[in-house]
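Read the figures in this text as sums done on the coordinates, not as results from a lab. What you see is a predicted model, and the numbers here were worked out from it, not measured in a lab. Cβ atoms are built from the backbone, for glycine too; each structure is taken alone.
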Structure I
């Protein structure tokens with residue numbers, strides 16, 4: 001049963017909420033685990049894989065608990081939708097089961113680690129239907145709503161508090177996800193990715209993308225985030241105090257300053273500079289205190305999230 005769905009504790013809050021880092025890159029490069037199609041949810045199929053996921057998440061929840069901060073438990077389901085599931089041999093029913101299992105694992109972690117000072121919100125993670133970096137085979141908003149609804153409904157029935165669409169690279173897919181979530185009454189967050197120029201891979205500005213989604217959905221997203229980009233790719237956007245920036249309340253950044261194309265071609269992990277990454281988050285939050293949810297994306301691990309935590313707490 002959902003615990004926080006009707007009142008998400010990270011909303012209208014002064015202290016930051018943490019979340020995890022680059023799940024897939026950590027598992028592949030640090031833990032040497034094979035993840036076909038970047039599908040971390042596949043690890044849920046057996047006890048060994050579930051233990052590997054528990055080990056991964058524990059590193060982060062302990063940081064939040066020790067700091068007395070809230071935490072977003074993001075399910076390992078970025079690829080757990082029908083198209084990606086079929087590539088791994090999963091039929092629709094089995095994909096649904098895996099989404100349920102992912103929420104169950106997050107509930108187990110919440111039971112073991114949540115405290116009064118560290119509320120833990122369970123978020124069902126939704127990824128793009130296609131490649132997160134390349135907006136190919138684009139859908140209409142109606143097609144996206146139909147495609148993503150089964151996964152969103154699975155999260156709702158499993159007891160997730162909210163859903164988060166990660167690495168969205170175009171507004172129509174984001175609109176479809178937001179509409180699907182609103183129609184079944186579960187809070188939704190949209191996280192866009194941007195290129196080195198601060199624009200979505202489609203060329204759309206972040207400002208326009210947020211305005212387009214809000215207009216088409218009656219502002220259904222609870223808030224927006226930016227992920228899978230280094231702060232240097234978008235920090236200039238926060239130099240102003242334009243009202244639309246208040247809709248962005250979270251960051252899950254890359255460790256590397258490389259572009260998406262360069263990351264795709266890289267054979268080694270670029271884990272950047274955790275201390276510098278933390279300082280950049282603190283600088284952004286100092287100017288825009290509505291930036292509440294902080295975590296990482298490609299190349300980041302618990303070291304980066306800990307530095308982000310320490311730096312942001314210092315400017316609180």
Structure II
């Protein structure tokens with residue numbers, strides 16, 4: 001599927017705004033109502049403080065391994081809210097995952113050191129001990145559970161978006177994408193899903209779609225803008241936010257829901273404490289405040305789980 005040159009050029013200005021902003025920041029479903037209300041904020045990043053007032057919970061803290069007083073969390077910076085990005089000062093990290101990580105640290109009464117890493121580098125680095133845990137919208141899949149432990153804190157998943165002039169209205173079968181170019185993030189569940197199912201097209205006697213991977217969200221949207229890609233596959237929450245903040249694109253649909261969790265080295269002893277902390281945040285109402293801040297209330301979970309089986313549609 002190709003977009004006429006004139007139509008593509010008409011999209012450059014609105015796309016350039018969000019792409020340039022994302023690249024400057026260098027920094028994975030929400031309901032439609034949440035996305036619309038967020039759009040009304042005129043691209044301002046939410047700054048409501050939902051963390052500093054959280055108190056330590058002795059019962060949850062008691063579950064920490066002996067001697068643990070501080071932890072290092074790895075985050076991937078490079079997306080738009082609710083993903084991790086920078087505030088206008090260019091040095092303060094913010095985002096839904098950041099808020100949840102700091103909220104859990106408050107409940108457990110520990111210090112938190114935040115380090116930046118590329119998305120695809122975080123999970124492999126956990127086994128080496130470089131980071132104590134990762135917080136970058138890591139979807140819980142059965143494949144990942146073989147090497148990583150998770151503590152869930154939200155439900156998000158996989159979705160699609162495209163240009164407004166696209167004939168696509170909903171992607172329920174990946175064979176609808178045959179012959180198209182699909183842009184997505186490197187090292188993500190989206191890349192894995194697409195690569196694993198390419199055969200569906202060739203099995204049906206059709207040309208396989210091409211998967212184009214990028215390390216930054218800005219590059220993904222730029223590829224769509226410039227016609228190098230026809231469809232974007234990314235997080236439901238992230239797509240809704242991006243579409244609400246730029247003209248000329250549309251959210252297609254949710255494709256596959258996934259639980260999202262903090263990621264740990266396999267066999268970690270930190271999981272019970274983190275699970276208790278998340279459940280404390282849910283019980284005292286802080287959890288709902290964090291979701292409201294980022295416009296993702298439709299992604300709420302009722303309780304945290306440790307490495308649950310992958311959600312099946």
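Some notes on this structure:
- Structure responsible for 15.0, with mean count of other Cβ atoms within 10 Å over residues 141-148 calculated and labels I, II on offer: II
- If mean count of other Cβ atoms within 10 Å over residues 69-76 is computed and equals 18.9, the structure in I, II: II
- Label whose coordinates, when helix-only ellipticity at 222 nm (-39500 (n - 2.57) for each DSSP H run of 4 or more, over all residues; to 500) is calculated, return -10000 (choices I, II): II
- Source structure (of I, II) for distance in nm of label points 7 Å out along Cα→Cβ at positions 181 and 213, computed value 1.8: II
- Comparison of I, II by Kirkwood radius over Cα pairs in Å - largest value held by: II
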